[in-house]
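Bear in mind that the values in this text are calculations on the coordinates, not laboratory data. Owing to the predicted nature of the structure, the values given are computational and were not obtained by experimental measurement. Cβ atoms are built from the backbone, for glycine too; each structure is taken alone.
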Structure I
Amino acid sequence: MSAVPMQQRITPHLWFDGQAEAAVAFYLSVFPGSRLTQRMRGPEAGPAPAGSTIAVGFEVGGQETVAINGGPQFRFTPAISLLFACADQAELDRVWEALLKGGTAMRCGWVFDRFGVTWQVVPARLRELLWDGPEPARARAMQAMMGMVKLDLAALTAAYEGEDA
């Protein structure tokens, strides 16, 4: 008997004020390998005009996510963020710059995109630098990160290893 893969059990739903389709198109352009998975259109008796897009399913980095055209009642805050782990500095630079267009940079690799969604754009190795190894190395990496806006993997690694960047 072959094992059936476990279905993703938690799916983030992002609430937009009529910009779900534009946001999804933007995210699909930023993240390679992303794809549109489905689109829900309003039925005749639905909460939105018949035929209008209510929700858009998409996949980013293997994570199924849904964008909802919910209206102006709710706004995003940095209390919830999406972390994107980049393979290398080149990918980090590209994703950071794309998300920053029309958005706002924050320190420690965080950026608000033009739709108000908060992203953490980090090197995949960041968890290792901050969580693994001896305390002094982790503390140096953390101190280096706290002084950065866009993260610099070489400088974080040098700090972890006790070297000057």
Structure II
Amino acid sequence: MNDRKRVLSGTAWAVWIFLTVVQIVLSFALYHQDGVISAALRAVGWVVWALACVFGWWPMVELRRKGGVERGRSYTRTTVLVDSGMYSLVRHPQYLSFMLVNLALPLIAQHWLVAAMGIVGAILVRAGIVPAADRHDVERFGEAYRRYMERVPGVNLVVGIERLIRRRGEG
């Protein structure tokens, strides 16, 4: 990855982290509780939060188990391209989890400012961080990763499920 793209990726990360921390703080400060619709939206928000936890934590286990990570090294130091399990649905489950957090917090807090920050945060992940991760992984795994990118979407879980069902139906 060239220096310009590395700086842009780093900037996207820094802005995303700042926005998400502020979004979390504001979620507590501006928490809104009113009526049945509000309670239903909040319940959906907690379900989305739970999904974010699954997509955030499970890759650590899966990459350690299947990614050829040396003992004592970070789970991100894979030596083998993992394309099964959660990685057969989306290429970047942890980045999906970040986007889900940005969606869950507005549903839970129910305030326009939390929602605005969540939208910007999710866009930063999708438009800045995911493409940088794909460039890095193409450098790391080459043509195998390019083929993987054709089969499995970056963070679109709905498309990932649909493609997985179609692949299983063909096989």
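With respect to relative contact order in percent (Cα under 8 Å, 6 or more apart), the largest value across structures I, II is given by II. Of structures I, II, which gives 3.4 when distance in nm of label points 7 Å out along Cα→Cβ at positions 112 and 128 is computed from the coordinates? Here the read-out was taken from I. Starting from the value 126: which structure in I, II was volume of the Cα convex hull per residue in Å³ calculated from? The read-out was computed on structure II.
I, II: which one has log10 I(q)/I(0) by the Debye sum over Cα atoms at q = 0.17, 0.19 Å⁻¹, for residues 80-135 alone, as calculated, at -0.59, -0.69? The correct label is II. Which structure, out of I, II, was FRET efficiency 1/(1 + (r/R0)^6) of positions 72 and 152 (r between Cβ atoms, R0 = 35 Å, to 0.05) calculated from, if the result is 0.75? Clearly, the read-out refers to II. For the read-out helix-only ellipticity at 222 nm (-39500 (n - 2.57) for each DSSP H run of 4 or more, over all residues; to 500), a value of -24500 was computed from one structure; give its label from I, II. Checking each candidate, the match is II.
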